[in-house]
Structure P
Amino acid sequence: MMGQRLAGILLHATSLPHPGTLGAPAHRFLDLLSRAGARAWQMLPVCPPGPYDSPYAGRSAFAGDDRLIDLEWLGRRGWLTPEDAQLPNFGTPNRVDFAGLRAARLPRLRRAFERFVAEGCRPRLAEFAAAHPWLDDYALFEALRELTGQPWWEWPAEYRNYPPSRPTPGTTLADEVEFHRFLQYVFDLQWQELRSAARQRGILLIGDMPIFVDRDSADHWAHRPLFLLDADGNPAVVAGVPPDAFSDTGQRWGNPLYDWDAMRADGYAWWISRFRRALDLFDALRVDHFRGFVAAWHIPADEPTAVNGRWVPGPGRALFDALEGALGRPPIIVEDLGIITDDVRALRDALGYPGMAVLQFAFGGDPDNPYLPRNHRENQVVYTGTHDNDTTLGWWTNLPEWERDNVRRELGIDGSRIVDDLVRTALESVAETAIIPMQDLLALDGSHRMNHPGRAEGNWTWRFAPEQVTPERLEFFRALVERTGRDRPGR
């Protein structure tokens with residue numbers, strides 16, 4: 001991906017220790033990465049999350065998650081009192097209470113906005129909005145969600161139908177719009193400080209781009225002609241994946257699906273804008289559900305399961321040619337897990353983007369399994385697991401004995417130090433990039449899992465505690481990084 005061997009850590013930004021923000025917690029994590037010899041920090045999507053706090057059902061494909069705004073940073077600028085800048089810890093050391101956190105943060109952020117305005121800083125928001133064309137629609141969308149408490153299709157017609165009536169200056173709605181512009185302005189300032197600090201340490205930031213957007217998102221509300229809708233303006237079909245060995249009914253995700261003909265007609269302008277914004281935040285991007293660009297599973301919107309869907313072709317190479325024509329060659333990691341067919345592999349290889357190899361998926365007994373270490377390729381990113389997997393220790397605990405035997409035989413190990421052995425295997429791989437979840441760096445058990453696919457509630461809340469980081473774990477990783485030639489640029 002980067003023309004060099006490197007190792008990195010997968011940790012979502014909300015999984016940083018309390019207070020879990022772009023301030024001191026994020027900058028301390030950069031220091032931790034440096035001590036461990038890691039040269040990449042991969043995150044999940046940093047968009048405002050959707051239902052159940054999922055970053056993969058975001059309310060915007062462009063905006064940042066205001067839960068990450070650091071209050072102490074606001075205090076240093078005089079926009080918060082020292083008392084307001086200190087936030088109580090909500091949750092347990094390893095699980096965040098996002099509801100309690102939001103309830104405590106929101107009034108503090110509003111007070112910061114009031115002081116920002118009182119200092120005469122409002123013109124900065126107009127300048128920021130002029131440089132970020134997506135912002136006005138997003139800020140109005142968020143303001144209306146806050147004031148109505150309803151999804152956009154339940155709003156009054158004057159706002160539901162796009163383009164909406166713009167708020168009159170001085171009204172509650174206008175002030176709420178300005179507040180959400182302020183949040184994005186501050187998020188961006190703090191993010192760019194983090195990115196600058198990462199660059200100074202030689203650490204790459206790797207983002208994650210979901211292919212789809214949520215129905216209740218600013219993008220779907222403001223760009224409905226780019227989606228497949230019925231005569232009433234509702235989604236005609238929704239996204240998912242077909243039945244397989246793990247689910248008799250498949251997965252019905254429910255995201256609206258793109259009208260690729262409409263997107264092609266304007267040169268894929270929305271996608272170009274989306275990638276431009278993402279690459280303003282990150283050095284590289286993992287693109288989720290890459291197979292959906294070749295063909296996506298279209299489920300009639302009135303179907304309760306994914307059984308009666310069908311594969312419908314996507315834009316294929318045409319989209320990526322448009323992206324490269326506008327932005328140059330984007331540094332992309334292809335998420336090529338799940339139902340991957342020859343046409344998906346052909347597009348990935350024709351574009352030259354690295355795919356993923358997940359070690360937890362390697363040991364089912366097929367000698368041609370592409371995730372087996374002996375089948376890895378240089379142009380690939382190897383993981384022990386991802387946010388959708390159990391931790392390696394949890395995976396091993398629940399693995400059937402026949403599959404444990406496959407692991408022992410394939411890796412030449414006895415299994416007594418399975419986490420260290422899988423981390424070592426990942427870093428020894430010929431794959432150019434190796435990414436290790438933070439849970440595996442710390443050798444944590446399955447209670448520290450980030451996400452259980454197919455389960456709506458109880459996900460995305462994990463965070464690590466500072467006391468779980470030991471010098472021994474960092475030194476173990478650093479020694480591996482150095483021994484496997486992943487410690488210096490150009491190797």
Structure Q
Amino acid sequence: MTRVATYGSNQLYLSRITAVQERVNMRTLQVVTEKKSPNYTGISADANRLINFENEKARSQAFINNNASLQTTIGLADVSLTAVEKTMKTFRDRLETFYTNKNRTQQDIESIQTLAFQSMIDMQSYLSSSADGKYLFSGGLVSQEPVQLPAATHDAFKDIYDGFSVTYPTTRDAHMVDTVTKTATTGNLTFNAANGTITAANAGTLSQFPVGSKITAAGASGANNQSYTVVANTGTQIKVSQLTTEGPSAATISYYPAGNTTTPNVLNGNLTFTPGTDTIQVSSTTGFAVGQVFTVAGTTSNDGSYKVSSIAAGPPDTITVESVKVGATETVAATLSSESWYKGDNISIEQRIDQDRTVAIGIFASDPAFEKAFRAMGLIAQGNYGTAGGLENNMERVEQARYLIRDSMLHPAGNSAPFGTEESSDLESVRSQLGVTQNLIKTKTEKHQSYIGFLDDRIISMENVDKNEAITLLLDDQRALEAGYQALSKVREMSLINFLN
């Protein structure tokens with residue numbers, strides 16, 4: 001053997017060169033990726049803090065993504081509310097014009113009624129808006145369409161609410177009631193045709209039906225299975241007859257003769273009212289025929305408009321008025337139900353927008369702001385022209401609807417609430433609350449974005465290399481590696497023969 005290098009020295013040279021080669025590879029990776037290490041092991045001193053920072057960043061990003069979805073939902077709700085507001089304003093303005101018009105024609109009356117019903121349909125559509133397959137105004141029942149009006153056409157609506165026998169609810173309680181009785185609770189129900197009443201066997205079990213609500217009987221005889229308006233309710237007995245026992249009482253009857261719609265005729269006489277059969281006995285001869293609409297004034301409890309269903313001429317004349325009557329006297333295991341137009345619930349869906357803050361996304365179609373508007377429109381839309389329930393014979397509804405629509409937009413509308421104190425919510429407060437929620441979410445999102453920016457700076461300082469430094473070290477290691485290979489090559493060329501000659 002003539003070489004100077006030994007096996008041991010050769011291996012040592014190779015191990016040193018390999019170490020430099022590994023450093024060159026590491027420096028090259030750092031320069032290319034700008035990262036200190038491809039794994040946490042390479043930055044073990046900062047690994048724990050880095051993982052914590054990355055988790056914090058991921059959590060903040062999740063809040064940002066969730067908040068963006070919420071902002072989209074709220075934005076869509078705001079679009080719907082804008083459309084609702086436009087509908088309410090249009091109805092309010094047209095109603096004001098109708099109110100000030102003292103020469104109203106049949107066309108004027110039917111036009112405002114058509115507008116009222118169409119406004120209800122429009123509001124139903126806007127309040128049934130959805131996002132991501134979830135209804136926005138139905139509370140917790142996000143898969144349930146929140147508003148379902150009882151009829152899809154105006155004619156069908158007037159068939160249900162004729163304005164006399166069955167009238168549109170005038171109070172919120174009557175408007176929102178949604179319940180069905182159970183025979184196990186009420187016992188048998190007694191329908192009394194003579195008195196126009198429905199009585200439960202068990203006391204106090206019918207108290208859930210407010211005066212003015214529409215109820216529907218089922219399970220009784222065909223003559224009684226129909227819809228009624230609750231005229232009075234003791235909690236045990238419901239009165240459905242439109243008349244109250246009274247008389248003989250001095251009163252006046254006014255009516256428009258055929259072909260004359262400007263100047264009414266007026267009769268004076270003593271009137272006797274009998275509920276159940278819904279008859280009015282008039283001491284004088286009226287000359288009325290079936291279908292005649294007339295208005296009674298001056299009584300204690302029976303002022304209003306009526307339509308002749310049949311008449312027994314006198315004197316005294318006995319007039320049976322057109323109404324929904326209890327058809328037969330019976331005691332039977334029947335049920336009573338009242339169905340609301342609102343099909344959602346009142347559960348607010350809470351969304352967490354930050355670790356320490358949640359917001360309730362709860363705008364319900366049942367909110368008084370919308371309910372009062374529906375009620376105002378329903379009051380006008382009910383009843384056919386030329387009937388006892390027609391708007392022309394119940395002009396007080398115009399003033400009532402004017403108050404309700406104004407109150408639905410900005411509470412209070414005045415001191416003369418026609419149906420008692422209304423709930424304070426209005427469209428302005430609903431939109432204001434929505435705006436507050438939007439601003440809160442925006443503020444929290446900006447906070448998360450700022451926090452992510454801070455975390456990114458810290459993460460970069462722990463993960464990233466100084467690129468200039470990394471390039472300098474790479475070049476230095478490259479030169480060292482080249483020198484190492486050159487030295488190894490030179491050593492391998494050395495031989496004792498070169499020194500013995």
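Each value in this text was obtained by applying a stated rule to the coordinates, not by laboratory testing. In this text the structure is predicted, and so the values were computed from the model without any measurement. Cβ atoms are built from the backbone, for glycine too; each structure is taken alone.
Data overview
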{"item": "Given -11500 for helix-only ellipticity at 222 nm (-39500 (n - 2.57) for each DSSP H run of 4 or more, over all residues; to 500), calculated: source structure among P, Q", "result": "P"}
{"item": "If distance in nm of label points 7 Å out along Cα→Cβ at positions 18 and 90 is computed and equals 8.4, the structure in P, Q", "result": "Q"}
{"item": "Label whose coordinates, when Rg/Rh (Cα atoms, Kirkwood Rh) is calculated, return 0.96 (choices P, Q)", "result": "P"}
{"item": "Structure (P, Q) behind the derived value 9.6 of distance in nm of label points 7 Å out along Cα→Cβ at positions 26 and 226", "result": "Q"}
{"item": "Distance in nm of label points 7 Å out along Cα→Cβ at positions 114 and 242 - structure with the largest value, from P, Q", "result": "P"}
{"item": "Origin of the value 0.10, where FRET efficiency 1/(1 + (r/R0)^6) of positions 218 and 354 (r between Cβ atoms, R0 = 35 Å, to 0.05) was derived from one of P, Q", "result": "Q"}
{"item": "Origin of the derived value 4.7 (distance in nm of label points 7 Å out along Cα→Cβ at positions 82 and 186; candidates P, Q)", "result": "Q"}
